[in-house]
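These notes open a run of structures that come right after.
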Structure 1
Amino acid sequence: MTCSLSGPARRDWRAPCFLLSAGYGARVIDKAEAASTTSRAQVVNPRALEMLEASGVTTTVLAEARPISSARFYKGWRRLAELDFAEIPSRFAMSVLPQARTEALLAAGLKAHGIEVERKVALESFTEEQNGMQAVLTHRDGHRETTFASYLFVADGAHTVVRDVLHINFSGHAFPEEWPLFDVELNDPLPIDHAHVEFVESGLVFLLCIRPGLWRGFGDVPKPLEHLPSGSRLGEVKWESTFHISDRLADRLVRGRVALAGDGEAARALALGWVGLARLALFHIRSDIEAGRLIPVLQDFNPGD
């Protein structure tokens, strides 16, 4: 069986590594011209490390990543509560490693199995046939290629055209707030083995140490770096960006031989912590169900994926 995988996000590159370790073939295309050099995501979830362990990528990630033990919450930088990551049922810790570096290690893991990520190649169209998927790919020089795969796994983000082609609704809404984000040199009194969330008027500020002396900071307030703890010394801003948050969910994750990837790691972690209900793909949580860590509910509303 061969799977064709489309998309630039870190989460979809875990999928081919997982498939390869299970004995399946995969082809990975990425419409981006080059690998990412900047990183919005900074944390690797324990479940991702579990799924990558058989491929060998987990070992390389842990050799560079730094574990964090909890998220602490403050008001006026007085601690209010703490979320202990030790409660996550896994042999691995929540780990800090910039997304660009994680992506590079995943690409190296694929290359070790003889698979090169095909850059500047886009999925133009696809049709489902009796025994698989026929897809038309557009290459960097403009030529089109028709290829065949047993399954198509798509992870090209919120603006994918695949959902439209399959008539899969993406219901929900977007929050209007813009979240400023900074990677900044910072000398502060906060311990580096925790994430830190400070509640401020009309919002919050999040701080996470990427490596000693360099911190990630963001918030839903205009100038989050004005809300640092007392005694902090602010240095050079190494990178800055913004992002928005949406609350949207595809009505189906699988249709025929096409699967849509989503950020299921966070939803799984919340469900395991009994925070609430989550809708997740069966392949992702089958072992949790078999071990009794998760319980299927509302099966009358399950579309079958």
Structure 2
Amino acid sequence: MTKLESLDLSWNDMRSFPTQITTLAKNLEHLSLPYNGIGGSILPELALLKTLKRLDLFGNLISGNILSSLTMMLNLEYLELSFNLFTGSLPSEIGLMTNAEYLNLYGNSFTGSLPSEIGLMTNSEYLDLTENLFMGSLPSEIGLMTNAEYLWIEDNSFTGFLPTEIGLMTNVQILYLGSNSFTGSFPSEIGLMIDVEILYLLSNLFKGSLPMEIGLMTNVQTLDLTGNLFTGSLPSEIGLVTNVEWFGVSGNSFMGSLPSEIGLMTNVQRLDLDSNLFMGSLPSEIGWSDDECQVSVSF
């Protein structure tokens, strides 16, 4: 097996790591072990697979911490650890994984703050931290991940202000920040993320006015700000997001009249403005029919 480069043992009932591979398959590049019922701690000897580029442990019962030695697998490009039972904090050595393009930790029980060294993963295109127990503020160094295209950090316990450096991630297309406890104002620098197609900020504690820079996000198709503490009027620049199909701001404290420019959102299919403090009526510039757009609003 010394020449073996790829090994896929998905959907078996192995229950434990195949320890032989760390000595018999030293040229292994791809190792896939999803849905095997593997329990216990992660195998330290995996770090001996120096040529490994792809490690997939999706949907097992692996518990304990991510070993620092595992993050020193410097050739690793793809690390899939979602839907396991991992706990503890991410080691600062995560920043050594500079070749990693894909890191998925969805559905575990990781805790603690996100280490600032995560910003060193500058080749990362996909980062998913959804449904863990992370807390504290997002480190400003996350803005160094300028190649990231998909960023999911929803359903955690992050707090504090969203760092303005997040606006440096100009390649992001999908940005999920919902169901945390972020506070402070919506940073105008997010308007620099002009490639964003989906932006979820629902169920946080954002407050203040929506900045006019929101109008720079002309590629956004889903913009959900539901369930925050936003105030003030909707900026007229909101009409510049002409590709939006779902626009939701319900459950905030927006006030005043709706800007007439909202009628420029001709691709919108769902417009949810409920539970705010809007006054007046729908602008006459809105010419959508009921079968074109579902509108929910109360004045």
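Values in this text are rule-based calculations from the coordinates and carry no lab data. No experiment lies behind these values; they were computed from the predicted model shown. Cβ atoms are built from the backbone, for glycine too; each structure is taken alone.
List of remarks:
- With mean count of other Cβ atoms within 10 Å over residues 111-118 derived as 17.5, matching label from 1, 2: 2
- Which entry (1, 2) yields the derived value 12.5 for mean count of other Cβ atoms within 10 Å over residues 31-38: 1
- Value 0, calculated as helix-only ellipticity at 222 nm (-39500 (n - 2.57) for each DSSP H run of 4 or more, over all residues; to 500), assigned to which of 1, 2: 2
- Entry that produces 14.6 once mean count of other Cβ atoms within 10 Å over residues 71-78 is calculated, selected from 1, 2: 1
- Read-out relative contact order in percent (Cα under 8 Å, 6 or more apart), computed value 19, structure in 1, 2: 1
- With Cα extents along the principal axes in Å, for residues 87-174 alone derived as 28, 27, 21, matching label from 1, 2: 2
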